[in-house]
Structure 1
Amino acid sequence: MLNALTLLVSCQFVGEILARGIGLPIPGPVVGLLILLVGLMVRGRPGGALTSTATGLLSNLGLLFVPAGVGVVTQLDVLGRNWLPVAVSILVSTFLGLMVAGWVMQRFAGPDET
């Protein structure tokens, strides 16, 4: 488990260095995930330790949202003053996300068999 966790954190660290060093507009952890994806595509299926570590992290993913929730609660006055831009951005980004997900699904699903 320690080796798998080290691999995950190392990919995130390298992604952060690349994102900041090159000046990418993409967050470092996203670049790290892409590095991990490429590594897994080259190497093949992940080992048991990486799978169990990832499963353990995903099963406790809800705990990672606690700091974000606390941040929202502490800034309710700011959200109250800016409710319209926040609401519009949530609606537009949700709609765009659904559209992109649908388009990607259609591209990868292949032709219809009717």
Structure 2
Amino acid sequence: MHFFYEFKGDEIDVATLNYIFMIMEYYYQQAVNILTASLSSDEEDAKRLWEWLMTGPFSGANSVAKSEIRRYAPYQLRDVVRYNKALKYLEDIGRIYIKKYKNGNGTVSQIIDINR
């Protein structure tokens, strides 16, 4: 900036540096906006999960433990938030049903029933 605006001297003043930081922040935010806009939506994640359930290692199963699906699901869906949103979407449209069972030790297991 100092060179292109043809400022005099070898030292860059504080005002110019502050201006440069503002420009860098603007372009950084633009890059973040572009990259995050391309992230998968809940519906796309649900579609990916459904396709994987139909063709993956559990393709013949009618019921699978929720933890097992997450363990072997496509990498992007191993994130618990994205995974749960995808499951919720599939449950809302009736492709799966989530059953909860209380274990003897007081914890709760969840089983996914797949509606083929």
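What follows draws every value from the coordinates through simple rules; no lab data is involved. Just so it is clear, the structure is predicted and the values come from calculations on it, not from any experiment. Cβ atoms are built from the backbone, for glycine too; each structure is taken alone.
Which of 1, 2 yields -16000 for helix-only ellipticity at 222 nm (-39500 (n - 2.57) for each DSSP H run of 4 or more, over all residues; to 500), as computed? Traced to structure 2. Look at Cα Rg over 2.2 N^0.38 Å for each of 1, 2: the largest one is in 2. Upon calculation of relative contact order in percent (Cα under 8 Å, 6 or more apart) from the atomic coordinates, which of the structures 1, 2 produces 19? Derived from the structure labelled 1. When distance in nm of label points 7 Å out along Cα→Cβ at positions 4 and 68 is worked out for each of 1, 2, structure 2 gives the greatest result.
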